[in-house]
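There are structures below to look over.
Read-outs: derived from the displayed coordinates by stated rules, not from any lab. Note that the structure is a prediction, hence the values are computed from the model and not measured. Cβ atoms are built from the backbone, for glycine too; each structure is taken alone.
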Structure 1
């Protein structure tokens, strides 16, 4: 643990530069910088002892939204690491919800935050392991629950000194609630006590049985490539363009601030491309549309012919394909679906998901499915059926959390 404490102090000057860069790049402003340093928390009111939920970014905010909305009389406090996560949290309608950025993992910054926020408990979502956060919160008397817990491949491969720091997080937890038995094994292998771990289910399955419906964003038939990463996006687009299809291609980068970079790269390569807010009413055949706006992905999912999930053709563990499944879409992914391994295995075995081993196989599958509406609809229908068959995970979590 001493190595971790020494390291974060040695890199403090670099973190200040990083904060300034992130504030500009992600449009977080001065609020992002000051609050990440443990200052300038402007809570509009002080509800008695809110439950504090820490969410890294957008996906985690969406995950806990049903928990928050289920209790309109409970005071809540959400912290995020990123401006995009903050914007997602700002969209939650709740009368007793406060928002802030999480302080960096320095005890003094966390103590300043706790003095202002005065929460009664801390719920940490999924993969966030910050030793000083956990230990400082525990010393302040907070109960700590890790919810929808999972560990990244990077965490499992961490050096011994960093694993020791992670164990300090586990020791501070009262309960570790995980998605699957394999997640429980991962936590035990990293040093968590088996008696603290409960297998509750994947909270990302909550509220998917009744997805929100919206009008189609374009009159054209289109394919969506969602949550793509740098390098992966170009490879996906190149293989799509090689097909010579007339459908509109919509690409939504995992990080919206990468959209301008992707747009300029495609322009330089002579591709016919536009940003989503400049999409023509009647898109010409072969157009590539880059979605750079926040919060639009579900709208595109609902009416797509096919959804290709990014983060799976590179070693990122895959991304959440369950939302597209809830809309009954035909979904394709790449080979790396570690973060959704049980769901991906189930959906593939049951005919609700197609996993492609490489870009070439994806290219073949796209051409096959776009020329065979019956096959495409069969996959989409099965995906929606599998979502409808999932257990009530929201109720399971509320019971486990004593709500």
Structure 2
């Protein structure tokens, strides 16, 4: 029987996790609930160890165990792991990073207990904010729990919303799509827009943070949604977050439902992460027609113009839309007699390119096509790329000079 790819998506913050799983033979991702038959999806980011044995529990089970043992469960693991903290439990010291890895491993096994494979083909974790420190932390976590290299990626919740929205039926994203994320008194208002004049279509998200008046929540939220949607044609609205619990939305919900489809749930981000995992595993032939341009995505394509098998073509080192924390481009080329290399910088919605010419000072003189170079492009931000070029020589004929050249390439003025 043919193996079906298995994808996991985890929505994680310092308090809770939500985990969903997806296979391509499924209509949509399913979300794991620790309460059978319910839609209680949030699993508290808490660990507790049973006294006397090496058995650990997570979530509500950990809360109950800690209460029974008269102690506090281990909480706040995400921030503790980023800060490099340690916990002293039953006479032993545990690094927060290894406890976070244990929690994630148990989450993955929860999905595996539902008849899924133990290890996913691809795992996407979505968080509110990304940083290089967060990325490095989770790469180490992945190694600890047996996720093979290249099978984990991180996205923020905005990008997860993007993947979720465009994985729905077309009438739900025919026009703009809005997301309202209500946690406490804060509401994050996000509106997803796409530029239909480009191919692939460029997708951006505008966002603002607003506050709800607790004394008059419905009227306060009505004012927010009317202002956010005003002047825009919105096909669908998604509501997520604990703040929407209860039945306080009356006039605001009535307003939202006029000419729009409205959905509410707490597993949008984990489902979006599943769709992201599936999309990232698809071949170019099956890729979709959108490119997301968020805070963490490269804004410019960086390419080399090369000759390959007698044909002139462009080799892309960095693609617009790739996450700058993770992407890196590398290739080897033969110089055709010049000591200069042209880098072509192009916005994805432009037909024009800016050429950045780099000169390799003190490059040994050799005949054409007898200098092999390794070129590596690694972003240091979404608008800046570090270029490293190394002289590899040409086999036994011309030994490498071991020279390297480094440039910091700004993408700010590309139009």
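Among candidates 1, 2, the computation of Kirkwood radius over Cα pairs in Å, for residues 55-126 alone that gave 13.6 used structure 2.
Identify the structure, out of 1, 2, from whose coordinates helix-only ellipticity at 222 nm (-39500 (n - 2.57) for each DSSP H run of 4 or more, over all residues; to 500) was calculated to give -6500. Working through the options, I get structure 2. When P(r) over Cα pairs in 10 Å bins from 0, in percent is computed across structures 1, 2, the figure 4, 19, 25, 23, 16, 9, 3, 1, 0 traces back to 2.
Assign the value 0.95, calculated as FRET efficiency 1/(1 + (r/R0)^6) of positions 239 and 383 (r between Cβ atoms, R0 = 41 Å, to 0.05), to the correct structure from 1, 2. Value 0.95 for FRET efficiency 1/(1 + (r/R0)^6) of positions 239 and 383 (r between Cβ atoms, R0 = 41 Å, to 0.05) corresponds to 1 out of 1, 2. Set 1, 2, criterion distance in nm of label points 7 Å out along Cα→Cβ at positions 327 and 375: the highest-scoring structure is 1. Work out the source of 0.65 here, i.e. which of 1, 2 gives that when FRET efficiency 1/(1 + (r/R0)^6) of positions 95 and 255 (r between Cβ atoms, R0 = 35 Å, to 0.05) is computed. Corresponding structure: 1.
Ranked by percent of Cα pairs over 11 Å apart, for residues 319-358 alone, which of 1, 2 sits at the highest value? Kindly include the intermediate steps, with their values, before the conclusion.
Values: 1: 61; 2: 74.
Comparing 1, 2 by percent of Cα pairs over 11 Å apart, for residues 319-358 alone, the maximum is at 2.
For mean count of other Cβ atoms within 10 Å over residues 223-230, which structure out of 1, 2 has the highest calculated value? Answer by largest value of mean count of other Cβ atoms within 10 Å over residues 223-230: 1. To which of 1, 2 does the computed value 13.4 (mean count of other Cβ atoms within 10 Å over residues 15-22) belong? It was calculated from structure 1. Each of 1, 2 could give FRET efficiency 1/(1 + (r/R0)^6) of positions 191 and 247 (r between Cβ atoms, R0 = 25 Å, to 0.05), but the derived value 0.00 comes from 1.
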